[in-house]
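Pasting the structures here.
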Structure 1
């Protein structure tokens, strides 16, 4: 009986060491060596304190900040421990009601914007934690942010353009604006007077 069990036991031990210790250790070491910032979570530090990650969306609700995509992650949204979409289909009444409420909220917060509302301001991302907005979604919020900051729409528009990232390698993904980085730049270039 042991003649039959020992080879399987040895294979289990060897594969556990290789795939459970050696491989993850090598990959972690290489990532720390070549991609340290990404491997450490792409954390953003301001004044010696971590204020967030460039990869995880945060909720900004004040009018002087650009607001991110809606989140279905967790009960109140933006919960990184409960990342996930709502999984509501296109025929879902709950989804239709939520989008209708989002349209009303957007129109109330951004009455100066009269065009069609970009879809990513009305829907959640697959993870519920998308850190980016489409450039049209950021542009739709410029009048509100400019007014709250006491700046011109043109000045805020230049900042949005500066933080707009094109497609990766010129063809992967979509152009995008990182909300946290843009809002930190707002605080730096157009500080609020208290």
Structure 2
């Protein structure tokens, strides 16, 4: 159990039948009335953000969470299959529970957040940027690069992103997994 004096950014706890993590907090002592803690909470499973006030001394059940690197293996009717890179244990997650899955390729790495006491997977976190080869794109015409235009490109993972006109098939590009936008060319074919 933890009370409001134990609150700190990053603390995870069970509240309203789900696991929440404190992203921001502030102790408030108004002129009238009792003190309280104003928090911004993030639902660990679905990413919802909510502001909530807790009376001073309120108790919550703290939860230990662990982030572990996993390698993506394949997808079938049971979901996406992952392997722990340290213990080599394998398991499957539903495809809708994996954020940024359009940027996953076989052998790619993803961090999975687990509830330590039950070993239950809570959420996934892709790396900020991933490097992927361009599988298909239209050829750029000579002289088109002066305007700084863009064209759609299908990446090896199946995701479609807009890339500059000078990008060709088999080039490796860096893509932001948060915005899904082209960052830079890593290497050429």
Comparing distance in nm of label points 7 Å out along Cα→Cβ at positions 35 and 163 across structures 1, 2, which is largest? 2
At a computed 79, 44, 36 (Cα extents along the principal axes in Å), which of 1, 2: 1
The value -13500 for helix-only ellipticity at 222 nm (-39500 (n - 2.57) for each DSSP H run of 4 or more, over all residues; to 500) was derived from one model only; which of 1, 2 is it? 1
Top of 1, 2 by FRET efficiency 1/(1 + (r/R0)^6) of positions 19 and 115 (r between Cβ atoms, R0 = 35 Å, to 0.05), largest first: 2
Given a computed value of 29, 11, 10 for semi-axes √(5λ) of the Cα gyration tensor in Å, for residues 3-74 alone, which structure among 1, 2 does it belong to? 2
For relative contact order in percent (Cα under 8 Å, 6 or more apart), which structure out of 1, 2 has the highest calculated value? 1
Out of 1, 2, which one gives 0.45 for FRET efficiency 1/(1 + (r/R0)^6) of positions 59 and 99 (r between Cβ atoms, R0 = 30 Å, to 0.05) as computed from the coordinates? 2
Looking just at volume of the Cα convex hull per residue in Å³, for residues 107-170 alone, which of the labels 1, 2 belongs to the structure with the highest value? 1
Compute percent of Cα pairs over 14 Å apart, for residues 11-50 alone for each of 1, 2 and report the one that scores greatest. 1
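We did not get these values from a lab; they are worked out from the coordinates using the rules stated. Every value quoted in this text rests on a predicted model; they were computed, and no experiment measured them. Cβ atoms are built from the backbone, for glycine too; each structure is taken alone.
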